[in-house]
Structure P
Amino acid sequence: MSGFWEALLGLGDQLAAHVLLSASAIALGILVALPLAVWANRSPSVAKVALGFANLVQTIPALALLALFFPILLSLRAVFGEGLPTLGFLPALLALALYALLPILRNAITAQANLDPGVLEAADGVGMTSAQKLRLVEAPLSAPFIMAGIRTAAVWTIGAATLATTIGQPSLGDPIFAGLQTQNWILVLAGCAASAALALTTDALLGLIERGMLGRKPALSLGGLAIVAAGIGTALFVQFGGSKEERIVIGAKQFSEQYILARLIGSQLEKAGYAVEYRDGLGSAVVHNALTTNALDISIDYTGTIWTNQLKRTDNPGREAMYAEIVRWEAERSGALVLGRLGFENAYAFALRKDRADELGLETLEDLARAAPQLTVGGDPEFFERPEWIAVRDAYAFRFEATRNFAPTFMYNALKSGEADVISAYTSDGRIAGDNLVVLADPEEALPSYDALVMISPESAKDEALVAALQPLVGAISVEAMREANFAVDREDDAKLSPEDAATQLAERIGL
């Protein structure tokens, strides 16, 4: 239990960021919902449209809603300029405010619609204007019911805010996503416990305010409001209090290798005197777009990913030609600096258990194509939408019985349990050897090379000291060293390491 409490107590920054994001989203939801509810109660057509829109938003999964705001804001940059943030707080705020809208709006409309007609007639009888009636009669009578909607919205928003990690906003989702990818269940439990405790505490405080309104006890409501304000104030102090150094933001995608390499880069920068911050659990497209718009300073990417996702190329000109073209394209089109290759390749490959490969007589992807109609293939969450899958599927005419998505770490567990027969593995994963897997040959060379690259944003590329601090990493990491570090994080025994410890060991192995 000591590890759990240590992990929980180390979540101060994430908790503060989560509180501020959730509070801002709920406040924005209230600011939009209450005037809209007043208008809706005076116009049935507005009520129909407003509730229909709010219901529609609720049908969109929270993760999808968060992700949708990234390309929307990216498009708006052309209108509002480079200062418009596309990653982190703003898209998370807008998405979560929309998510909070329905319960507040519905309760406010319902409360006003069910007010006692006699009370409203009395207000009209004494000559109250519409504004006076709203302020002195409708608002006080509706307030307890509106508070019930705000309580529901608060709990939903606090839960959904953990997903903001995927678009680069620090939150209590950070330990949850990191723990899931590295199978560190203490981290997952700590993140879930903190999020649940925050939701329950918030609900209790808002319930206190609601009871004060229902019982006409202003002191009770004011006490609840004071505690809420104190909590938000504390979060503001943790996030912005005191003098904080400007930090170099390092982005990482959703698998162990990225976490390790991000910490390795971070340690190099810290030795050079920089303060660093990590944004973990990002998708490939988000990472590249965030880097090129200076929302991230540094990321680790792969030649094959950039070749297919950014250059939209489907040909395979070979490792050196591909790398040279990517360096040229990034310099001319995005402004990002390709510092260099780390020295190893992490390519997509199709792998399966050795006993299963022997049973089916599989050695190449051509062999796999013949057996595919009886097999289930597993991939990471984005694999079956990627150009690489389309290229290899078409090259070998794959027709699998089923395709299934797994988090990268859990793909290997799926092979063990029989949930998948073959997976889209990564060639630098230590679990290929650790789990005695067979990697199938690609005779058609449908899959491009995936040399690991250090990428630096256009703005940070101007910092010569930063570039110099990272130069020793170029060409320094062999695939054997990377596999060893990855396996140290992914293994499930007592020798398991955290990404930070694995990065330290990797640094020692390569002489940094």
Structure Q
Amino acid sequence: MKMFTLKHAAVAAMICGTATAAVAQPASSAPVPPEFAASKVLSIYSDAYEPATTWRFGDWGSGTQYAEEAIAGTEDNVAKFTTTDLGYFGWEFDGDVNAATMDKVHIDVYADEAFTFSLIPICHTQSSEVPQTVTVETGKWTSVDLDLSVYSDGGADLSGIFQLKFANIGARTFYVDNVYFYSTSTEVDTEAPKNLTAELLSESYYSVVLKCKAEDNSGAVTFTVKDEANGVEVSQGAVSGAELELNVSGLEAGTDYNFTVSVSDLDGNVCETTVPVSASTLDAPEAAAVPAVDADNVISIYSDVYEPATSFIFGNWSQTTAATEVELADGDKAYYLDRFNYLGMELNGNVANFDATDMEYLHIDIYSPNITRFQITPIWGSEALYDVDVEQNEWNSVDVDLAVAYPNMDKTNIYQIKLQAEPGSQTVAFIDNIYFWKEDKSGVAGLENGTIRVYAANGMVCVDADDVVDVHVYDLAGVEIYGEAVQSARVELSAGIYVVKAGDKVEKVIVK
């Protein structure tokens, strides 16, 4: 049985091409991999070795389907992929792989017909993607060993591999087994890392960043950060002698931590010294204000107050943003966005399932200590990022007028919402209460006469006209509270009775 067997559900968020017909699985297993010392191999998918990490299948919008099948008559499982004309997909690692001391990457592939594809490790630090070609023969297991130096010479830092990309495949079905990085060296390393340094670089709400450095004769090290009292243990690989910014995430807001940093190499040699580092996470903000719009006038995407009109996921759009649902005061849930550059909410599997024709506004609550620019847009086959003013260190209750921001939007075909921020990957933010809404016209206290409508809604005097008119609002004492030449007005007022003059119309309006 595979030491690594993840039963991934086939994902086809967006079918963009036609897959080939079913292909018979191989009649026998792939060749058995050679024996390596534990420090000489980093296995991703194989029954021969302990896995260095688990992974999640990502179709990345390509329509590729994944399944795991057992070779008939055996307990040997292999990964089966059926691609579309787009011909790409990825393996998303649940933990970084440090292959800096490895020489090769191995893969076994089987298909009914010969083809080629590109195999690309995706690293946290790289100047660009560097593909290497895998050539697959017809009707047999093809074993391929690629030189890792090609990737590193191309600017990839192999100490931080977090994805494996398959590309340029075309539409076909094929099988994969025995994917692993390995070293051709037979030397036994007994020298421990030395010159360990570690210091606190930054503190956030649910994470801190430490700057670590150590040296080792092997060329690679692994840092481990622990706080046993708080149940924290995080490890990350790095190149010998290079500074690493190590992100310790999954922490509690408003909490003191006392970390101990140690370092080892892949042969298990541990530096004799450790470094203590103290840190305190920031206090999370109070919850955003509870929305007051009547539920009958809302199409909700995310809020504790309203029933959701649709499901959503945050799409993998190559963003740096990490979105985590957190609980603020009084049990209110919100999303915390770390390294927020942009983010896509994919609604109902990217298929529109609500009609927002009657909706007038898009609402979002956002809090950030350092955001300098915020933009938002629904996606309906097109998009139009709209700038919204955001004050730092307070909740901003934002209502975007759909007619003003997105005049050409097809409100029947909204299938995504995109958020974008500056200064980008340094931005952190909280978001809550994302919904479309319309004003409650049931409490209209004026008349609809010709092209001018005067009414009260949601604590405001509202005026809508087909053209620009002079709008004046007076209290009962005759004091003018508002006066502008506008086509549409929304005047927030305390409860009471007001006189509104819009063009040649004069109406009395009750604000509740």
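Nothing in this text is a laboratory measurement; each read-out follows from the coordinates by a stated rule. Remember, it's a predicted structure, so these values are computed and weren't measured experimentally. Cβ atoms are built from the backbone, for glycine too; each structure is taken alone.
List of remarks:
- Which entry (P, Q) yields the derived value -19000 for helix-only ellipticity at 222 nm (-39500 (n - 2.57) for each DSSP H run of 4 or more, over all residues; to 500): P
- For 1.1 (distance in nm of label points 7 Å out along Cα→Cβ at positions 380 and 420, calculated) the corresponding structure among P, Q: P
- Given 76, 51, 32 for Cα extents along the principal axes in Å, for residues 204-483 alone, calculated: source structure among P, Q: P
- Structure with the greatest value (metric volume of the Cα convex hull per residue in Å³, set P, Q): P
- Read-out semi-axes √(5λ) of the Cα gyration tensor in Å, for residues 140-235 alone, computed value 34, 21, 14, structure in P, Q: Q
- Source structure of the calculated read-out (relative contact order in percent (Cα under 8 Å, 6 or more apart), 10) within P, Q: Q.
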